[in-house]
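What follows is calculated from the coordinates using simple rules that are stated; it is not laboratory data. Source: prediction; values computed, not measured. Cβ atoms are built from the backbone, for glycine too; each structure is taken alone.
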Structure I
Amino acid sequence: MITHLIALHIWVQWLEAHMLICPSVKYWGMICPGCGMQRSLIALLKGDFLSSLLLYPALLPLIILIAYALLHLKYKFTGGAKNIIVMQVVVVSIITAHYIYKIYTHQIFL
């Protein structure tokens, strides 16, 4: 158990040191709808759920969607395809609402 925690800590440190640069930020100085996802994932891996949610509210629903879709591929849930579509709509709606909020509060330009 301790070795798993140490491995996770090392992996999180590596992720923090090797974060990708958003082309939208690099070339236009403006965040994109996906900006914050990496920082949110790192916060989530550190166990800081509140910071993760505040940085990128769609991350947890997105992880749930991906896990469900992968499980559906293996187990063929009844109504699974419809559930995936509903979850996709929810995730896209959260991403869109969060981006509109950032536009409204003038947080998109760096």
Structure II
Amino acid sequence: MTDNSYTNWISMSDKALAEQIGAFIKHHRLVQNKTQESLAQAAGISRSTLSLLERGETVTLATLIQVLRVLDLLSIMDVFEIPKTISPLAMAKIEKEKRQRARGANKTDSNLSNW
């Protein structure tokens, strides 16, 4: 059940989701060979707050962001990026304003240059 493609996030309780986030933080802390104390100090939080986070207890969003920053995991924030989209009406307006044909040199301008 470690494969995220099979995880049914919708059916999980809030507590289970918080525990999953805590397990994610703990896993990456251990992979980076950091103690709770050193990570907490670098993130500017107490060790007990980090322990709460890793156990899936309630912590602030700011605390989570600080820990992600220290673990160099802010790249997971990409999933929250809102893609820029253009409405069909705006796209039609842009297409309408595009040139449809090339225009040759203006004949009156060329006649004036002969004078």
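Supply the structure label, taken from I, II, corresponding to log10 I(q)/I(0) by the Debye sum over Cα atoms at q = 0.30 Å⁻¹, for residues 31-78 alone with the calculated value -1.25. Write out the running numbers ahead of the final one.
Numbers: I: -1.00; II: -1.25.
Label of the originating structure: II.
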Next item on the list: Could you tell me which structure in I, II was used to calculate Rg/Rh (Cα atoms, Kirkwood Rh) as 1.04?
Entry: I
Margin query: One of I, II was used to compute distance in nm of label points 7 Å out along Cα→Cβ at positions 15 and 87, and the result was 1.9. Which label is that?
Written below: I
Margin query: If helix-only ellipticity at 222 nm (-39500 (n - 2.57) for each DSSP H run of 4 or more, over all residues; to 500) is calculated from each of I, II, which structure is the one that comes out at -23000?
Written below: I
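Quick check for you: by relative contact order in percent (Cα under 8 Å, 6 or more apart), which of I, II is greatest?
On the way: I: 27; II: 21.
Largest value of relative contact order in percent (Cα under 8 Å, 6 or more apart): I.
Kindly point out which one of I, II the value 3.5 was derived from, the read-out being distance in nm of label points 7 Å out along Cα→Cβ at positions 23 and 71. The partial results should precede the final answer.
Values: I: 3.5; II: 1.3.
It must be structure I, since only it matches.
Given that mean count of other Cβ atoms within 10 Å over residues 7-14, derived from a single structure, equals 8.8, which label among I, II identifies that structure?
This figure was derived from II.
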